[in-house]
Structures are given as structure tokens and as C-alpha cells.
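Down below are the structures I want you to see.
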Structure I
Amino acid sequence: METGWAGRDGSSGQADEGPGGGLARYVVAATLARVADGGAVVAVVLMVTTGGGPGWLAGLLGAAITGPHLAGPFVARALDTARDGRTVIAFACLFHGVALVGAVLVYPYSWVVSILLLILSGLVGPLLTGGVSSRLPAIAGADRRSQRRAQGWDVATYGIAGTVGPSVVAAVVAWANATVAGLVLAGAVVVAAGLMRLLPYAPPAGAASEVPRPVRTLGLMISNGPLRRTLYLTTAVASSVAVLPVIAVASAGALGVGHAAAGVLTAAYGIGGLIASAGLMVRPLTGEADRSMMLFAGAVAAALALVAVTTVFWAAVLAYAMAGLLNSGFFAATLAARSEYAPPAARGQVFVWIGALKITAGSAGTALAGSVITTGIHLPLAAATVLTLAAAAIALAEKR
């Protein structure tokens, strides 16, 4: 019989206010931080391309800010050892903003220095995603329904940031230039830093000596059934849905539309995700998070298969929207699993470990889809469907 760590109820140390006020500030702060984190990649790539730089340099600058996310777990221990985790995240926001400002201002003079600054910015990126989410259990309220509803809001912040961030960058680039866009994003994350400090205080779960080191935390996650399943289901689904933007472009001809219509498909995916997060705010997930993850992973595999067999454009739009909707449900289930199964002394590290591996898996999925798409449009989708379905089946068999 498997045993998991009991999750903290999140009520201790809460400020003398209802969770609603803290949650509202959390949603604004998290959205601003994630807009800056996600939009920065677009800004630096456009900074190179609009300035006449080569494509390889644009890719190098983009990788410089995303690649270091994998090192995030090795800086995340501070979330669990600090006397006030809000200070750690606020500092990460400021650090990200300052490094981004330096990178865009120094680029015309030295792209090497710009890359080094972007690497520093990327190192704290996971603290703006998974690290911020680790604060939510102490804000949302003690009962599970309040926690699950707050997780629906958290899913929405990711969806909004993924849509608004690139859109803001594109608008500012059209109005001014990519350097100004980078400065706007830096301003957003500095505002987020101030709001992070205004979140309700939550004391550390224990003494710093009780907090495991990053590698030890990963080992504990692998040895704990629910967290192990959270880990491999998250990476499988992330790498699978990451093929959709590539497929959207490649399948435009087969669907009888122009390549510009690929934007409609990816927008449908995003809208589906936002609809799901809105639904989760009204009707939070119920039941065991472990089981919910498996069910949603299987449903995502079915949606990917539907995208693969669709030959009509309007049906493809609906299939992409369904994939986005189900993936948001899966994401909410993984947030619940991280909150409820993580050891209190390492909750921040658990959030960041899974978030960092999710980003890495998504990047790998996109790269692999791009490399094999010339072999056949349906090959990446078939592989993604099989991978996700297999992960869900293994998780179900393992739990039983």
C-alpha cells in the first residue's frame, strides 16, 4: 500500500484577512510575473530579427533565457528555507527585471554580454512560475474546495500570460521597437515584485536543517507514488501538447487554408484553456488528484487523436479548443497533486522541480516535432498520442 505525505492545510500563518483579498493580489502578481517570463522570449527574438540579426543568434538568445529553467530546482531550496518566502519570490522578480533590462540595453554593443544576462534572468524564471504557485496553498484557505478553486485561478494566470505576453510584445514592437517591449516586460515584473510582498505571510514549514537538498528532493519525489506519477504524467503531457503549434502550421495546406490560419488553431487552443480555467473557478475539481491526473491525461490523448484525424478546418478548430480545455483540466489536477502530496518542508522545491521539467519536456516536444514533421504530418501527433496514453495507462496500473 502506498503512502504519501500529508499536505498542509495552508491556514496557519495567514494574514488577518479573508483569503479572497490575498487571492486577488496573487492573481494580479502571478499574471504580471508570468507575462514577463513568457513574453521575454518573444521580445529577445524580435530584438534580433527586427534588427537584421541572423536567425541562429535569435535562437541562441531565446535558448539563453529558457534553457536555464532546468537549473531552477537548485535555486528553489531558498523558498523552503527562508523565513519569508515572499521575499525570495519578490527578489527573483526584481532580479529577472534588472537582468532583462540589462540584456536588451547592452545587446547593440555586445550580444555575448546580453546572452550572459539572459542566462541569469532564466535561472530565476522557475521561481516566477512554479515558485509562485507554491505560495497558493497558504493563501487560498484551509478547505480543499477553496484550494481547488484557487488552483483554477492559477491555471487562468498561465493562460492569460501565455496569450497576453506575446500580444503585448507584438503591439509594443509595432508601436516602438523590441527594446522598448523588453523594458515594458521588466516594468511588469517589478510591479509583480511589490505585489508579492503584499501577499499573506506564511511561516516556513520547519527549520532549514530539515529541508532536503534538490537532488534528495527529486529522489523523494520519485519514491513517492503520487508525486512520481505527477512527475512523469506532467512531462508526457507537456511534450505531447507542445507538438500542436508545429502541427497547426504544417497542416494548414491539408485543411485547405493558408498558413496564417495556423494562428486561429493555436488561438482556439488557448481559448479552450481559458474556458476550462473559468469553469474550474465555478466548479473546482473534486475527488482524488492522483486519479484526476490519469483521467485528464487519457482525455488529452483522445483530443490529440481527434486533431490527427480531423480533415476539415472548423472541426480542427474545435479539436484544438478541446485539447486546450482538457490540458487545463490536467494542469489543475497536477497543481492539486503538488499541493496535497508534497512534503511541507520541500513544497517549493516540488513545485519548481515539476515546473522546470515540464518546460524542458515542452521544448523537447516542439523540437522533435519540428525535426520529424517532414516525414509526415501525422507522425508527431501519433507519437504524442501514444506517449500520453501510455503514461496514463502505466499510472493507472501502478496505482492499482
Structure II
Amino acid sequence: MSKTYDVIVVGARVAGSSLAYWLAREGYEVLLVDRGTFPSDTLSTNNLYSNSLGLLRGMGVLDALLNTNTPIYRRAHINFDGAVIDGLFPESDGITGCLCVRRKYLDQILFENAKAQPGVTAIEGFRVTALIQEDGIITCIEGKRKDGGDDIETYSARLVVGADGRLSKVREWAGSERKIAVPTDFASYAAYVTDFVQEGEMHVEFYKNQDKLAIVFPTSDDQFVVGVMYPLDDSAWMERFKSDPEEGIRRLIDEGFGHTSLADRFRKANFAETVKGMHGYDNDWFVGMGQGWALLGDALSFKDPAVGQGLHDALYGAHMLSEILSQYPASEWKRSWEPMGKVYQSAMEAKLMSRFWIGCQFTKNTPAPPEITAAYSLVGSDRQATETFLGMYNYVKEPEDLQKEIGRLLSGVNPQIPQK
């Protein structure tokens, strides 16, 4: 079987389905394939800040997501080695609040939305097995359907996009260069729990105590997603988690965060599903485009899940890549890979790199200098500085804005008093 498309997108979760949607809106013929079927879950922090909800509203799917029994929340409680920041995320794009929707809902809604667009052909259960080149340019994919036996299917396109995740095969076959690699020092585990009670209005909770981290998001179906991190080189904790990950999470929260209310509240929680984990990963950034190929989402750049930016980056990147491609006639793509690639790389790095480096800071097991903890305490003592800090997560504010706020607090300037 053979057919030619403008773009083939390999991977149909958040990044891939969003790209297929935007490309179809630009009038392109798109083949969207995924080795899995929907609905299905995947390991993820699930969180969407208000700027991401703005992007989803632009795709026409926000109302469907709000109807998934997933609560909107506005508040964050952060305890960073004893320094507490507690406040509300600022509004962005006319939206107040965040949504931590389960991937089994989010991915299916985005997939169905893409599939419904004129010009999109979608195939579930299709595993890509190879990329084919002609004169050094990738022009085709080969693959098999789950229910197709040994039959090989071939599809051609002007461009093949790898939206196939952190361990992207498209990236490997295309030979994309890795520009940055910062290995994590931590193992990470995530679980869904019920019967967990929060203090005050629903919110995200983040805790760091020396070499251990814990994070809690309210998610769909009256559940919470809980993530914990401990050092990869801690053999005692590694054995505990390998033998019984549920008990490992309970013990880590008890021993690491017993000085907070989290430990007591988590003792009453019940695990709803199997615990999932990763024993180490790289925070990395790759070259995003080459001769007949491009990368998107975690295939382009993976960053520490503690900062919760992965879904935003996938959504933003899908829109950006579609816009860049639409600026060049499809008939000219073959002669424009280098200029398009430079524009795409520059645009993605300019927008996302600062949060990537924030993630890299979390991923290293190094004691926080006293001045950093003092700065967190200072920020937490001031409402305006707290809002600026939280505004970095949804791009209302930038890291340099937080530096200005810290400078203001150190100088004793009151923002309510006009300065001459």
C-alpha cells in the first residue's frame, strides 16, 4: 500500500495530534500514525498551566477537557528546604487556573480532534519500522499494523515529523545531533491515589527536603497524581522501590517530609493504579529539523518533569512548526530545509530554553546554597514576588522579572509607594 502526503506525523499524542490539527488548518494533507491505540495512558505529570489552556482553547478542545471530571486549580504551595511560597498563579490569555487532566482523556480528545479535520488520515496501532531516504532526504516511512500480520506498508511525504517521545526512533534514524545533555541524578516514581485531602482550596504541592522531592497535582476522577524523586546512587532506596514501589513512596514521604502536613495526609491515601517509574533520564535538546525530517515535543527536548513544562512545550512547538512550514510553499521545502531548520531551532530555543535550564537545576542532586533558600523565603514573604515567581511557570513572567523582585525586596522598596 502506498500514498503520498505533505506531512507524516509519527506519534499521535499531545505533540503529534496538535501538529496534525494545525497543519490541516493550513490546508496540508497529513498522515498521523501511532503505535498505540486510544484511549490509553502514559507516564506524565499531566499538568497544563493557563497558557497551555489558552492554546487548547484555540484548538477548540478546552470545553471537552473541562468536561472530563478534572478540577481547575489556581493555587501552589511550595516548600523548598523549609522556605515556603504559597500563592495563586496569575491569569494568562484570559484564563485563571491550571488543569492536570489524565492523559487517557487529553490524548484521546486531541487525537479525535485531529482526526476530524479534513485532510488528516489517522492510523492507530501502526508501528513505524524504518525511514527511507532518496538522495539523502527522508521521503517515506515503512511500518506494520498490529492486526496486519507481516504486511509492510509504505507511505511517502515531503516531511516526516517525529513526535514519538523521549526515546524517539525517528530521531535516531534521522541522525539528529544532540546539542545539550544534562543527566539527572534522580530516580522518579509516579502514582495515582484516592482519598487524599488537601488543606484549603485545591492546589499543587511541591516539596524539596535535601536530596528528596515530592509533588502532588489534583487530577481527573477525584484522584491526585503523586510524584517522588530520590538519588539514583542511593542503593537502599532503590531496593525499596524495586521490591515494593507503593511502600517505597509511603516511606519516602514519611521519612523525607514528616515535618510537613503531607506525610500525615498521605498516610490516609490509597493507590488507584500501578506505580510507574524511571531510573534516570537525560535533560536533552536536539537539532530539530533536517533533510526531510523534523522533531517535536519530547523527541526534540526532554526536561525534568518537576517543572511541569512538557505538555506546554509540545503544544507550543506544534503551533510554531506549523506556522514556519506554512511560510514556505510545500513545493519549496526540498530546497529550504536549512533556512526552515534555523528558524524553527531559534524560535523554540528562544521561547523554551529558560525553563529547560530551570528543569536542569532541579535534576541535579546538589545542596541548595543558603542564599537560594533565603531568596525563596524572601519571595514567599511578599505577595507580588510570589505572583512573579508563579508567573514564570505560565510565561506571564520571565526569570529576569523574578531577579528584579528579589532586588526590590533586598533594597526594602515597597511597590505600593511610587518611586521618584
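Comparing I, II, where is relative contact order in percent (Cα under 8 Å, 6 or more apart) highest?
Largest calculated value belongs to I.
Out of I, II, which structure matches 19.6, 61 when Rg and Dmax of the Cα atoms in Å, for residues 196-323 alone is calculated?
For Rg and Dmax of the Cα atoms in Å, for residues 196-323 alone, the value 19.6, 61 is produced by structure I.
Given that Cα extents along the principal axes in Å, derived from a single structure, equals 56, 54, 36, which label among I, II identifies that structure?
Computed on structure I.
Thinking of I, II, which structure, once distance in nm of label points 7 Å out along Cα→Cβ at positions 172 and 268 is computed, gives back 4.7?
II
Have a look at I, II and say which one yields 0.65 for FRET efficiency 1/(1 + (r/R0)^6) of positions 116 and 332 (r between Cβ atoms, R0 = 41 Å, to 0.05), as calculated.
The structure behind it is I.
Who wins on FRET efficiency 1/(1 + (r/R0)^6) of positions 76 and 148 (r between Cβ atoms, R0 = 30 Å, to 0.05) among I, II, i.e. which is largest?
Checked I, II; max of FRET efficiency 1/(1 + (r/R0)^6) of positions 76 and 148 (r between Cβ atoms, R0 = 30 Å, to 0.05) sits with I.
Please compute distance in nm of label points 7 Å out along Cα→Cβ at positions 252 and 284 for structures I, II and give me the label with the greatest value.
Comparing I, II, the top value of distance in nm of label points 7 Å out along Cα→Cβ at positions 252 and 284 belongs to I.
With helix-only ellipticity at 222 nm (-39500 (n - 2.57) for each DSSP H run of 4 or more, over all residues; to 500) derived from the coordinates and found to be -25000, which of I, II does the value describe?
I
Between structures I, II, where is FRET efficiency 1/(1 + (r/R0)^6) of positions 92 and 372 (r between Cβ atoms, R0 = 30 Å, to 0.05) highest?
Going through I, II one by one, FRET efficiency 1/(1 + (r/R0)^6) of positions 92 and 372 (r between Cβ atoms, R0 = 30 Å, to 0.05) peaks for structure II.
Each reported figure results from applying straightforward, stated rules to the coordinates on display, with no laboratory input. These numbers come from a predicted model, not from an experiment. Cβ atoms are built from the backbone, for glycine too; each structure is taken alone.
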